[in-house]
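Values in this text are rule-based calculations from the coordinates and carry no lab data. All of these numbers come straight from a predicted model, not from anything done at the bench. Cβ atoms are built from the backbone, for glycine too; each structure is taken alone.
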Structure 1
Amino acid sequence: MKHLYFMRHGLSVMNKQGVFSGSNDTPLDAEGIKQCQNVAKTIAKLHIDEIVSSPMKRALDSAKIIAESIKFPKNKIIISDLLVERNFGPLEGTEYSRQHNLDEVSGVEHSSSLIYRAEQVLKLVNSLEANSVLIVSHGAMGRALKHVIDPTIDYQHIPSFNNAEIIKLI
C-alpha cells in the first residue's frame, strides 16, 4: 500500500491579505517560505519517493523548497493541472469567508468538479511506482482528496488546512 501525504502550500501574498485567490497565481509570502522550510524537517522523515504538485506558483515553489530540503531533484517533481486551486470566479480577490455556500455562487467551480479532479489525482498517484508520495496543492483540493479517500466525510464539512500543513491521507 502506498503512503500518500498532502501538504497545502505555504502562506501566499493573497492568503496574508485574507482574500480568495483560487486562480490568481499569487507568490509565497516570506512567512510562507519559512513555513515550507520548517515543515521540510518533518517531511524528510517520511522518505518521500515522489512529489506531485499543482503548477500554480505558490504550490510549485512550496514543492521546490521541500524537494531541495529533502534532496529530491526539483526537475523530477510531477506537475499536474488536476491539482490547481478551485476557481472562485467572481469571488476572486474579494474578502475570504467560509460562510459562503460556494456551490450556489454562479461562476465558482462546483465541488463535484473538484471531487472528480481528486479522483483523477488518485488514479495518477496509483499509477506511480513510488511507495511514498507527497502532493503539494491547495486547500480545496486537499479537502476533495480527503473526501474521495473517505466518502463518509462530507466535503462541505472538512475543516480548512493550515498553510504548510502536512497530513497523511493513506
Structure 2
Amino acid sequence: MRLDGSESDNNIAKLLRTAREAAESFQNRAYLTQTWELSFDTFPAMPLEMPKPPLQSLVSVKLYNADGAEVSMDITDFIVDTDSEPGRITFKSGKTWPSITLREINAVKFQFKAGYTDASKVPELVKTAILVYADHRYENPDGDDVPEAFYTLLWTNRIVPV
C-alpha cells in the first residue's frame, strides 16, 4: 500500500479484516482461532470431517431429544484428529451414539475451534493474498472487483466443499 500517513488505523484494519474474511470464505478455512458449530438433523456417520480447517479442538457435542431436551455427550468419548486436513472426529473404541429419539432438525451439534493457533503459521501465500486484496481496495475504494492474483494465490490450498 502506498500510505502517506493520513490514513486511519481503523480504516486499514477494516480493509485487512475484510480481506482476511474474503480469503477465508474463498478457501473455506479459518486463519485465526474461531469457534464454530456444525449441526445435523440425524446422527452423522463417523469419522466426520470438520469444516474450516485447520481443526484445533472439539468443544462440545450436544444432542436434542424428541422433547427438545439437551443431552451433552462426554467429549472424551471422541478422538479428535487435528493432523488430517481437514481434521476429523470419530468415536473412541467401544463408544457410539446413544439410543435416543432425536428432534426433527438440528438435533446433533458439534461445537469446535478452528484456525491457526499462531498467526505466524498462516501460510505466506495467504498473507500475500490478503495484502493484495487490501491494497486493491485501498487504491480502488469505489470498485467491487477483486484482483485475479488474490484467487491465484489462494487456489492452491482451497478446500472445495462437497
Structure 3
Amino acid sequence: MELLNGRPSDCRNRLEREVRTYDLLDELGIHYQRTDHRATDTMAECNEIDAVLGVVICKNLFLCNKQETKFYLLMMPGDKVFKTSEVSHQIGSTRLSFASPENMYKYLGLAPGSVSIMGLMNDRSKSVQLLIDEDVLKDEYLGCHPCVNTSSLKIKTSDIVQKFLPATGHAYTVVHLPG
C-alpha cells in the first residue's frame, strides 16, 4: 500500500459510487490522499491502513430508532467503544440499533463495510442525521472510505465540515462518547 494524491489515474475498474466520490471532492476543491487495499470489514483490518494514511479511520455506524423512522450516521474514533444508551440519551431518541443493509443502501447508497461520511452525498432526501463524536473534530485529518471498502482517504476535517457537508446539505450534531 502506498499513499497517493487524489483520484486514481484510471477509473475504468472502479465502482461508479467511488468515482462519483472523487468527482464531488474534486469539484469542491478538496485535496485528499488515497490508498488502495484489500476489502476491509472490521476496524481491526483498518489498523494497517491507518499507518499508511497517518490517521485513524473513523468508525462509521449507520443507526436507526426502534421504529425505523429516523436514521443516523455516527462518526467516532475507531478505538472508542459504542454504547447505544450514551448516544440515545444525547439525541433524545428511543433505543438505537443498527439499521438494515436495505436501509443503508436506500439512504446512503452503500453496502455494509463501506459506510462512510461520503455516503451522505447520496442522501438527497436528507433522511440521515449526522452525529460526530467531539474527538473526531479535534483531529486535523480524518480517514474514511470513498463509498467502497477497497480504498481509504485522508481528508482535512475542516474541509469535511466547511465544504463537503454544506455541499450535501447536511448539518451535524456533536456527541460525547466517553470511550
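For the read-out distance in nm of label points 7 Å out along Cα→Cβ at positions 15 and 135, a value of 2.8 was computed from one structure; give its label from 1, 2, 3. Spell out each step's value before the answer.
Details: 1: 1.7; 2: 1.1; 3: 2.8.
Computed on structure 3.
With relative contact order in percent (Cα under 8 Å, 6 or more apart) as the yardstick, tell me which of 1, 2, 3 scores highest. Let's see the in-between values first.
Numbers: 1: 38; 2: 33; 3: 27.
Comparing 1, 2, 3, the top value of relative contact order in percent (Cα under 8 Å, 6 or more apart) belongs to 1.
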